[in-house]
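Engineer: Please find the structures below.
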Structure P
Amino acid sequence: MADRILVLDCGTTSTRAMIFASDGTMEAVAQSELTQHYPKPGWVEHDAAEIWNKTLSCARDVMGSRTGGIAAIGITNQRETVVAWDRSSGEPLARAIVWQDRRTSEFCSGMKDYGHEPEVQRRTGLLLDPYFSGTKMRWMLDQDDAVRAAAANGTLAFGTVESWLVYKLSGGAHLTDASNASRTLLLALDGAQFDDDLCELFGVPRTALPEVVDTHGSLAACDPQWLGMAVPICGLAGDQQSATIGQGCLSFGDTKATYGTGAFVLTNKGREIPRSDHRLLGTVLFQEGGQRTYAIEGACFVAGSLIQYLRDQLGLIGSAAETENLARSIEDSGEVVIVPALAGLGAPHWKPDARGVISGLSFASGKAQIARAALEAMAHQTHDLAEAFAADGAPWSRLRIDGGMSANDWMAQDLADILDIEVERPDFVETTALGAAILAAVGCGMHGSLDIAVRAMRSATKTFTPSMGSDQRDIRLARYAKAVAVA
C-alpha cells in the first residue's frame, strides 16, 4: 500500500531526503552537505548539478530497497536562489546565485533612484533588494555569455531550486509553485502567472520562466528511471512557507519563526493581500485550486550561519551545540553585542551594504561572551521584526518557532524574555520538511484538507514563558539599537 511521503528538503547548506508516515512520523532521513562558493565578497553561489546529484543520491539512500509504498513526493527549497539551464541539454548554464548573494546591490539602488520601488512593492509585496530572484536573473543575462546565448536561441530556462528539481525529476516539466514565484519580483500578488510588465521592467524574458502552479495537487510525476518507480509530485513550497504550514499556522494571525541559516517570521494574512508601511514583505503562503492564502513576512539574513561562522571561520567553538552551555556559564554577555550583518541587514532595516559588528569588547570578553552575544542576536533581530509587524497591524500574541537553532533551550527562553510573549516549540522541529509532507499528503489525497493533515501530522509542543524584567530587557535592546546604527 502506498502510504508514505518522500520529502526532498533542499536547503542552503545541505540537501536531505526524508520519509514520513501519514501521522507525521519521520521514518528515515539521508543528508548531504552542499558546497558553498564565495568567488567575491558578498557573492554566494551553488553548483546546480551538485544540488541535483546530491538530492537524488539522498532520495535513493532513503528509499533503500523499497519497491513501492511511496504515495507522493513533496519538495521544499531555499527560496530566491536562481538556476539557469538549457532546455535542449537539461544542464546548468552557470552556477546558481544563492539568495544570500548581494552582487545586484548597485542595480537595485539604480532602480530605487528611478522611483520604481513603490510600484514594485505595491504589485509584488517585495522591496528592491538583491535578496530576490529577478535581479539575479537580470545579472546572469547581462554578465554570462552562455545564459545570454541560450536566451537568444530560445532555450533558456530560469527557475528557483524546486523548479530545477522538478525539471530534472520529471524529465522536462518546467513549473514553479506560487509561494516560490512570489519571491521573484516578477509575480504580481493578484496575478495567476508571471507578469509581462514586471518581466519587461527587470529585463527577464517571460518565455524563460516556468508555469505557476498550486502548492499542492497532482503537479508533475517523477520519471521511473530515478527512483525505480513512477511517483507523483504533489507538494511544492518555499522553505519558509512550508515551515509555516508545518507549524499549523493556517488561521489569520498565526505566526511562526524559523531559525535556520537565516531567521524568517511569517504571519498568516488569509485571503487579504498584505500591505506594509514598515518594510515587511507580502508573500503567497499557499495556493489551492488557484485560490491564494497570503502572509506578511520579515526576513533576517543571518541566524544559524552566524554560529557556523564562529565555528568555521573564527574557530571559537567546535560545534553549534556548545553555544548553549557557554551561554549558561556566564551571567550576561559582559556588554558584548553582535549585529550579524554578514550578508547585509534584512527586514526591517534593508541595508544590503551593512557589515557585521561586534561591540562592547574588553579584556574580560572571551568565547563565552561572544557565543552568548551571538545567541542574543537572534532575539534582538526578532524584536526588531516584532515592532515592525505590530506597526503594520499584525502584533504577535504567541510565537511558534522551529528550525535547527530552536532546539537550543537557552535561545528559546531568551526569545520569550526579549519579546515578552510565550514562545512555542514543537517536539519535532524540522517543520520545513513536515510542511512539505503535509502538502504532498493533501495533494495526493492521503488527507482531505490542510486542517486535517495538520491535526494528524503535527507533533506535541513545549512552551517558554517570559521571565525577564523590563529594565534588563530595555538595556539590552538599547545596546543593540546603538550597534545597529553603525553597522
Structure Q
Amino acid sequence: MNSRRLYAGTVIVLLAAVLVIAAKADPERIRTQQHLEYNTDVEDKNLSIKPEDFSSHLPVVEINTDGQTIPGSPAKGQLVSEVFNTYITAHMSIREKEGKLHTLSQKPDIDSDVQIRVRGNSSRRFDKKGYLFKFTGDDMQQKDYAVMGMEKDSTWVLNGPFLDKTLMRNYMWYNLAGEMMEWAPDVRFCEVFLNDEYQGVYVMMEQISVGEGRIEVSKYDGKAGVSSYIVCVDRQSVNDGNYLDNFTFYTGRLQSRVEVKYPGSKKLNSDITNYISRDFSRFEKALYSYDYDSKRYGFRSDIDVDNFVDYWIINEVSQNTDAGIYSTYFYKDVGGKLKMAVWDFNNCCDNYMETQTSMAGFFLQDRPWFFMLMKDEGFTNQIIVRYRELRKSVLSDEYIKGYIDDVQNYLGTAIDRNFQVWGYSFDEEHELLMGEGRHIGSYEAAVEQYERRLISRLRWMDQHIEAIRFYSHESKNKRYNH
C-alpha cells in the first residue's frame, strides 16, 4: 500500500513539474530578437544618407511635419521640468517588409498621421531627439498598428541613442529583461528621416501600457470601483497631473512623484485614484512595518517576489542607477500582485552623464522599497540563487560577449550612416560624459568600453554577491525586526 502511495505521489509530482515547464515554455512568450531574425541575409553596403540614394536592411521611418517644429525641447535657459507637453500632427511612413533593402521611394507598409512630441528628461537637451507618438486616423482617434513585427498598438517611442554611443544599451537590456521576466518592452532598430533629413539609427520601443502583448491586465471599464493600474515614479512634469499622495516616510523623501499611467486621464476619476492610492499604500505600509517579513502581514502577500528579484538583478548588473528613483514602473492586475517593469538603460554601464559610476558596490538597498526588501533574509537569498542561475545562461560571459558582437555586426553600415550625422559627438569638445578619462573617441572604443565594463561588473558580482546577506543580517536590522 505504501509503495502504491509513493508511486502515485511520484506521478503527481512529475506531472506538476511538466505543467510548470510547459507554462514557462509558453510559445507566446518567446521573444523576437531582431538582430538574429530580421533581414540578416540582406546585403547592405550603401553609405549614402541622401534621401534619393539611401537604402537600408533596417526598417525605415519617415516623418514629415509640414514645416512645424516638433514640440518638447526646452528653450535656452528653460528647465526640462518647465516644458509643457504638447503635440503636433505630422505624417509618418514606415518601410519594414522583410527580405529586401528599404528605400524612401518604396510604397510604405504603414502610412498614417501621428500626434508627436519630443520625450525624455535630460535627453531632451541632446541634439538627437527622442519622440513619443500616437497613430491617428482621419477622425483624430488613435489607431493601432503592428509596427515592425511587434503587437498592435497606437502609442510608441522612438528612442534616439546619442549619449549611448554603442547605440545598443536599450535594445540589449530590454531584450535581456524580456528573456528573464514576464514582460519587458519590445524593441526594434530602425533608421529615421525627419523632413527629408537623415537622423540616424533609432530604437522603436513599446510604451509601458496596457494591451495585448504589452502589460496584459484586466482593462478598466469606467464603471467599477476598482481597477488594474500602472504607476510611475519619476520627476514631476508640468502637465502630467495624475499624481498620488506620498505614502510612507521613505517615499515622501523622494524628489520624484508617483504618477498614475493607467487608467488614462479620460477614465481616471477621484474614486479610482483613491483606490490606487490606498492599494499601493497598503503594500508600502506592510513593507515599512515591523511585520514586513512575517508570512501573514508582510510584503510577500502584496508583490510578485520573483519579479522584484529579477528587477534587482537586471539593474544592479547593468548599474542602471536611475532605477528606484526615476523611470520606475509598477503594475498590478485586479486581484493580482504588484510587479515592476524595466525602463531606460541609457545611463547604464558607467554611462551616467554627471559622474562616473564606481565598479564596486550595490545601490538598490538605498532606494525606496528595496531599502526594506533587502532586510529580508529570504529576499536576499533568492537574489543570490537567481543570480547564480542566470550566470549560467543569459548573463554568462559567453552570452553577453556574443550578444554585443552579434548586434554590432547586424547594424553594420547603419553605424557608419548614423555617425555621418552624429560623428562630431566623438570630438572631445562635444563629450557629454563629465569627468577625467571618460572621453570615448570612436564607435569601436564605445563598444569595447561597454563590453569590458559589463564583464568586469559581472565578475565583481560573482565574488561579492554573497555580501548582500549583510543587508538582511539580524545584527544590522534589530530596530526593524519584531
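Quick note: the coordinates plus some simple rules give every number you see, no bench work behind them. Nothing here was measured: the structure is a model prediction, and the numbers come from that model. Cβ atoms are built from the backbone, for glycine too; each structure is taken alone.
Engineer: Can you spot which of P, Q the value 0.15 was calculated from, given it is FRET efficiency 1/(1 + (r/R0)^6) of positions 230 and 302 (r between Cβ atoms, R0 = 30 Å, to 0.05)?
Structural biologist: On the way: P: 0.15; Q: 1.00.
Going through each structure in turn, the value belongs to P.
Engineer: Who wins on volume of the Cα convex hull per residue in Å³, for residues 150-405 alone among P, Q, i.e. which is largest? Intermediate results must be reported in sequence, preceding the final value.
Structural biologist: On the way: P: 166; Q: 151.
Ranking P, Q on volume of the Cα convex hull per residue in Å³, for residues 150-405 alone, first place is P.
Engineer: Of the structures labelled P, Q, which one yields 17.1, 52 when Rg and Dmax of the Cα atoms in Å, for residues 118-261 alone is computed from its coordinates? Mind showing how you got there, number by number?
Structural biologist: Numbers: P: 16.3, 50; Q: 17.1, 52.
Among P, Q, the structure yielding 17.1, 52 for Rg and Dmax of the Cα atoms in Å, for residues 118-261 alone is Q.
Engineer: To test your reading of the models, identify which of P, Q gives 0.93 for Cα Rg over 2.2 N^0.38 Å when calculated. Intermediate results must be reported in sequence, preceding the final value.
Structural biologist: On the way: P: 0.93; Q: 1.02.
It must be structure P, since only it matches.
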